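There are structures below to look over.
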Structure P
């Protein structure tokens with residue numbers, strides 16, 4: 001993969017940063033912890049490849065956010 005994704009989980013809003021292999025920020029923003037927010041996250045990540053195939057670093061091992069990304 002040419003991208004790495006860092007995701008800071010929160011109960012209401014998640015912060016996301018997509019880094020290109022060069023270290024440049026491909027996208028940085030926040031999404032709400034809701035069906036609409038997670039759909040927006042998938043739409044934005046799809047620019048970088050199939051969301052389920054992108055490497056994501058996140059501190060939670062389970063939950064709606066993790067299930068959505070898998």
Structure Q
């Protein structure tokens with residue numbers, strides 16, 4: 001997985017080989033200082049509390065988008 005913190009000018013590899021796999025939508029959880037994310041897709045819902053370095057699979061229920 002890759003991440004940018006400067007609006008896309010540069011990118012860094014993080015969590016190489018780790019992560020929820022393909023997800024159709026990833027959203028930061030409001031008021032989490034960009035630490036907490038939720039990723040959804042047809043294979044389930046995943047959550048990260050460390051800016052996407054690690055992920056926890058929460059459900060196999062599929063969603064295509066999420067919005068807070």
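Every read-out reported here was derived from the displayed coordinates using simple, explicitly stated rules and does not represent laboratory data. Just so you know, these numbers come straight off a predicted model, no measurement behind them.
Which of P, Q yields -6500 for helix-only ellipticity at 222 nm (-39500 (n - 2.57) for each DSSP H run of 4 or more, over all residues; to 500), as computed?
Working through the options, I get structure P.
Of the structures labelled P, Q, one was used to calculate Rg and Dmax of the Cα atoms in Å, giving 11.8, 35. Name it.
Q
Tell me which of P, Q gives 32 when you compute relative contact order in percent (Cα under 8 Å, 6 or more apart).
Source structure: P.
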